[in-house]
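Some structures to go through are shown next.
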Structure P
């Protein structure tokens, strides 16, 4: 049967400790794409939408795509932005409710708004008010979702990405759409159950390349092969959200013996809880990272230093200077660094020609107390750009990205990529498009927690992860929580 489905992508990971809200301008930085424009830009890449289309197109479905809208992680989504973007999705549901057979949404799962701790649950609630309870809704989410009870109740089908870096977003879109297909055809009647524990996040941030999550996901995938089990999602949670339902969850989308499914989810959740004091991640200081960078032999590839704490992909401001300051103080050579988010400095260099020497106060402008204040530097303006690139790596291959107005500064032996729009470094083209070849450097310093590994680990001789003391510090006890349920690990000794 040729079904009619409503699709949309609406994604934001909300770091409630950030002083930067996500307004409409934040979504416009990455592009708010409507209808066919979104399908043209994202329909053949590593996106949930592409996965939906992989099922819809061969079946001859009519796809009504409302919007694809994503903003870099930051503070809560403003009321203006949320009402506009959620309104596009709910409005499309209202306009087509008489002909729709199902809904497929690419969400994040950790959206907080100025008025709601549960942006995704609120969206689903509004859709149910228009479409009723019987129309099936499938969603994909990030494994750093804080899945609320309302989300699990209102979405029949939930499929989380199983990789971090997230190289399987299209696969998960395809899986969720196939479950939706069976549901619309009346072959199955799925519901989603949820298990959780009083934790801010899984102790290793949900890493899937090493550590205990590998075995958990193997068990989850095996369970998905059983009758009446359609998806098992293991979510590490997003601990930088001060909300009541923060933390890791295990979901089972299935039918039949739901008590058995719940027991299975609780078993995996018990493992996450019982191993909460077994971290595998280790972090070096900026001084330690710089010391190793001074003597590193790059014969097998560069030393890649990832600034975990100032990761724009987790809501960090991206203008922290502690790591760059340490590298400069150590006189590190044959190096590159990026991104440094500093549109003010870029604006001040508007009249400077490439090759000229300049004095700048770089970075540290959002909150100098977090991650380091501005650096007074003598630099050379090497290159200037409007900031466009097209990814070619496992995560964003084929997708166009924007840094906004961009410059490359030479500071001693370091090429520094200075950008206007906050994004984490997760693709080699984010350097290469601006004349920086990371594979040819001895040291590559970048701002990312884990996603960088997909593209940079294959060219790296060694990887160090650094805690620069910025907003996304892995030491969550340094953050001032008010709304989380208590007691909760690791804030309390439980």
Structure Q
């Protein structure tokens, strides 16, 4: 397929007529020549599921959700580019959730089939250190190639959790942060039991639940530091930590919010400029300063979902931007959380109990296409202030520039984009993530590279080539409520 670089696509023209009656200045993206930071890890794109989800017949699933026989879920994981699977969540600390060896075997059969690495969590609340150690030894002896790390507990800083655990108590009653020392002592005791059984293992943690100072979050810090930073200070020299972890539900709860409010927040530039940096500097940058990677092992736009917002195309734009934003800050990866079967999950059963992806999965696949390599710095000139973000990643043979146009509805504007800077350009192609009529409220109909993402076949999106490239400058249009991945081949 060919695309004239001086001609707007048909959909772009329609949007220009509908959304603008005046000429707009182009958005100019200048790509730097030097790589910035480390290579984006191969397992950057991840999923997080509750421990309960690995049990037999859980959540309406017949048999196991995770097993080598579940061809639908295997296909979806491969299509989305998921290479990390974190098992944990709130259910890891519930007494009625007790995975058997059969449950664990099924999980790791799935891991082998999909080539994902597993972050496996153990119970901390009312947990038994010796039972954890026995299970850890079993997993290590049989499934070490598919194990990323072990974790202990979930969101220990969350008030509703540690107030139920007599071993995690507030030294100053009513002040959540003062429970950190008793938590750390308990965590170390549980970790030691596992290490006594399997000395070679590595842990990740603390999986803190508060993302303060994000708007609306709870301050559970101690001595003006988050629990994550306190944990980093305490364990960075222990030799038993693989990477440090933080949870991040950017918009907090959807309770009391309307569909319009939720979608507006997900597509707000304020999340990029205020909310993401808030949790980064409080809980993630300290890990990098200590010489360790960090990972958001449980993350999403909101902690709950709302029908008509959390399962719409808006989430695809959010997810694509979110993955790129954090990859630019040297994150080790993002695990989007799916609780069976909330509206904000990546995967859900349809009316016929067949597994499908919510639109957010399109953003994950789009990142998997254009987010493999090393981050390249860019500068953006955007005279008309179109609600647009852009990112660049380079691998050994190509430069990928992802442009996300979040403008939509009555204020939606097509962006004419000019990319300059790369040298040695031999050819260029574009792939678009879009939905009919730029409808961010749509639950279906979206495509990536002209193809839908299905549960029964490999996704094969199409690249459209440019007719000509003048002096290494590439010009194209990005319609409202869409994203374009421009692949630039280099000598």
Quick check for you: by mean projected area of the Cα convex hull in nm², for residues 259-418 alone, which of P, Q is greatest? P
When FRET efficiency 1/(1 + (r/R0)^6) of positions 115 and 155 (r between Cβ atoms, R0 = 30 Å, to 0.05) is calculated, the result is 0.55; to which of the structures P, Q does this value belong? Q
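Here FRET efficiency 1/(1 + (r/R0)^6) of positions 131 and 403 (r between Cβ atoms, R0 = 35 Å, to 0.05) has been calculated and equals 0.10, so which of P, Q was it run on?
It was calculated from structure Q.
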Given a computed value of 3.8 for distance in nm of label points 7 Å out along Cα→Cβ at positions 75 and 467, which structure among P, Q does it belong to? Q
Tell me which of P, Q gives 16 when you compute relative contact order in percent (Cα under 8 Å, 6 or more apart). P
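Throughout, read-outs are computed from the coordinates displayed, never taken from laboratory work. Keep in mind that what you see is a predicted model, and the values were worked out from it rather than measured. Cβ atoms are built from the backbone, for glycine too; each structure is taken alone.
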